[in-house]
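What follows is a group of structures, each given as structure tokens.
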Structure I
Amino acid sequence: MTIDWTPIREILESNERFVLSSHVRPDADAIGSELGMAAILEGMGKNVRIVNPSALPANLQFLDPERKILKIGEGISINDAADTDVHIILDTSAWVQLLDIGKVLKKSKARQKIVIDHHMSSDDLGAVEFKDTACEATGSLIFQLVEFLGTQINPACATALFSAIATDTGWFRFPSTKSSTMHIIGKLIDLGAQPNLVYQQLYEQSSLARLRLQGRILGGMETECDGRLAYICVKQDDFAKTNAVQADTEDLVNECLTITGTEGAFIAIEQRNNSVKVSFRSRTDLNVAAIAEKFGGGGHKQAAGAVLPGPLADALATILTTMRAAMNGKGPDDAATSPS
């Protein structure tokens with residue numbers, strides 16, 4: 001799928017005030033894409049604000065040293081965020097992932113709403129969509145837009161887009177990585193991105209609490225379906241006993257796929273409100289986005305997420321029932337949504 005960027009030029013050129021937003025618990029693709037889009041607009045002399053439903057994660061603060069990114073309700077209200085000419089949603093097109101930003105969209109005075117995204121799961125946000133589900137990262141789409149517009153970007157912007165693409169491709173080890181991915185990466189390095197420094201910031205800044213949490217959780221890993229499915233669970237008690245935080249579980253689910261013979265995996269994380277956040281992974285034709293959508297979530301075919309009601313034991317039983325059915329050749333709609 002190739003995006004025709006032509007309509008966006010007129011929107012960007014004919015408006016002055018822009019609000020950029022992404023999904024709850026933003027990852028590097030969300031943050032990098034927002035900062036990349038902001039750089040494009042600022043280069044055009046536009047007024048830009050980045051407003052998200054969640055705070056910037058600590059491990060990604062190096063991407064935003066000027067602290068441009070705001071959290072709704074902290075320094076900016078729903079009404080203030082709604083007062084704009086154009087609202088651009090990046091790296092999601094699902095109401096459930098927007099939380100209070102969804103309220104902003106519904107109150108918005110914007111003349112135009114835009115979605116730039118690469119996820120399969122999608123809702124009608126009442127926006128013009130620039131979407132390519134075959135693209136490896138929203139950061140890649142922003143770089144395509146940079147080239148289409150002929151915009152000049154600085155090393156900070158190149159670093160943000162590099163981080164977006166590198167993380168969403170699992171540092172180029174996921175099947176979504178293509179030769180075109182590496183062409184973009186090469187250009188971003190030429191523009192000032194430094195892979196060694198990005199890697200250090202993303203993966204070599206662990207706290208002792210994070211490592212203790214990882215050891216505790218990985219030690220409890222379980223397998224199902226003759227070893228084809230691996231999963232881990234995180235309880236609130238695990239956070240308390242290690243002094244770790246929610247962000248310390250980032251990428252932990254991918255460790256399940258390092259076991260020989262695994263085809264699918266998930267991590268189930270108990271939240272303070274008793275709900276359970278689940279991240280699904282696949283390295284076969286197993287479509288975890290379809291599984292996540294069954295629980296009101298979504299994502300990519302091989303990486304998706306959802307939030308289920310607790311308690312953790314009930315959510316885990318439901319997930320296992322659904323995953324077993326899917327991995328045994330039944331579609332997600334054939335699986336029971338409660339334990340048998």
Structure II
Amino acid sequence: MRRRDFITIIAGAAAWPLAARAQQPAMPLIGFLNPTSPDTNADRMRGFRQGLKDSGYVEGENVTIIYRWAEGEFDRLPTLAAELVRRRVGLIAAFGNGAAVAAKAATTTIPIVFNVGEDPVKLGLVGSLAQPGGNVTGINNFATELAAKRLELLREMVPATARVAVLVNPSNPFASEPTVRDATAGARVMGLQVQVLNAGTSREIDAAFATLARERFDALFLDPNPFFLSRRAQLVNLASRLAIPAIYFDRAFAEIGGLMSYGASLTDAYRQVGVYTARILKGTKPADLPVLQSSKFELVINHQTARMLGLTVPPTLIATADELIE
């Protein structure tokens with residue numbers, strides 16, 4: 001064999017794997033937009049990845065996820081959404097009302113799958129639940145729409161309740177405004193007095209609880225806000241120190257000593273976002289996927305905390321609770 005032919009064969013053999021790799025399709029790119037931080041979402045992220053996996057997608061194997069966390073700074077969401085658009089992601093998974101609105105404002109062409117706690121029609125995300133239209137669809141977990149129900153449960157747990165403090169984060173109006181509206185309306189029907197307290201930082205949470213102690217409220221109602229979820233240890237400890245009954249929006253509070261929580265399973269909602277994400281990656285248009293509504297709701301009661309507060313859990317609540325923590 002002539003030396004020139006040998007070099008040609010070797011060069012061709014070296015180039016073939018490169019050409020083969022170049023012909024392989026690039027992995028789908030998912031943009032992930034969340035107003036909180038990774039350390040507060042471990043369980044929910046497992047749900048999201050499970051939804052993808054159930055549909056054949058595994059992160060790092062056949063799909064890539066670009067994460068953008070706002071770390072509780074809601075005003076960063078539009079900038080983070082714009083970054084994902086510039087990265088030319090194939091889809092944006094947006095979690096929370098503010099993230100979904102920011103994503104929709106950033107693009108009219110990239111598919112968006114949301115998980116929100118308010119009616120997505122009211123938020124301007126979709127035209128209707130059955131026929132979303134455009135590039136947006138997702139899950140409504142009713143987080144802010146359950147205010148009246150949470151008040152009813154709180155009143156049932158503490159029948160003597162007359163004055164309720166409603167703690168909201170004003171920096172996230174997408175959650176706080178519906179909470180104040182619905183909680184006020186529900187309290188009026190039940191004959192309760194409501195006072196709204198604002199807290200958007202850890203220091204402001206301390207100040208709000210100082211007001212709680214001074215004003216001697218009968219109970220505390222918490223706005224379903226991602227920031228409060230990230231500060232759940234601080235909130236539960238302060239409520240325990242003041243011995244004030246409180247109802248929360250996520251089971252994570254009850255699991256660490258909060259009196260009770262009621263809300264949709266956010267882990268399941270994240271899983272559903274993963275399933276819809278996979279369907280769109282496989283070619284389904286967002287406009288053809290109706291908005292899903294969470295159907296799995298959890299009432300979790302911390303019996304030990306109730307006893308510490310001197311409360312007797314009514315038999316009706318024991319019978320309906322999904323979990324009673326002893």
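Where a number appears in this text, it was derived from the coordinates with a stated rule and is not lab data. Note that the coordinates shown come from a computational prediction; the quantities given were computed from them, not determined experimentally. Cβ atoms are built from the backbone, for glycine too; each structure is taken alone.
Which one of I, II has mean count of other Cβ atoms within 10 Å over residues 193-200, as calculated from the coordinates, equal to 17.2?
Working: I: 14.4; II: 17.2.
The read-out comes from structure II.
In this comparison of I, II, the computed figure -11000 for helix-only ellipticity at 222 nm (-39500 (n - 2.57) for each DSSP H run of 4 or more, over all residues; to 500) is attributed to I. Tell me which of I, II gives -0.46, -1.30 when you compute log10 I(q)/I(0) by the Debye sum over Cα atoms at q = 0.09, 0.19 Å⁻¹, for residues 65-240 alone. Attributed to the structure labelled I. A value of 20 was computed for relative contact order in percent (Cα under 8 Å, 6 or more apart); which of I, II is the source structure? This value belongs to structure II.
Using Cα Rg over 2.2 N^0.38 Å as the calculated read-out, with 1.21 as its value, let me know the right label among I, II. Computing Cα Rg over 2.2 N^0.38 Å on every structure in I, II gives 1.21 only for II.
Thinking only about distance in nm of label points 7 Å out along Cα→Cβ at positions 121 and 305, which of I, II has the largest value? Intermediate results must be reported in sequence, preceding the final value.
On the way: I: 1.0; II: 3.5.
Biggest value here belongs to II.
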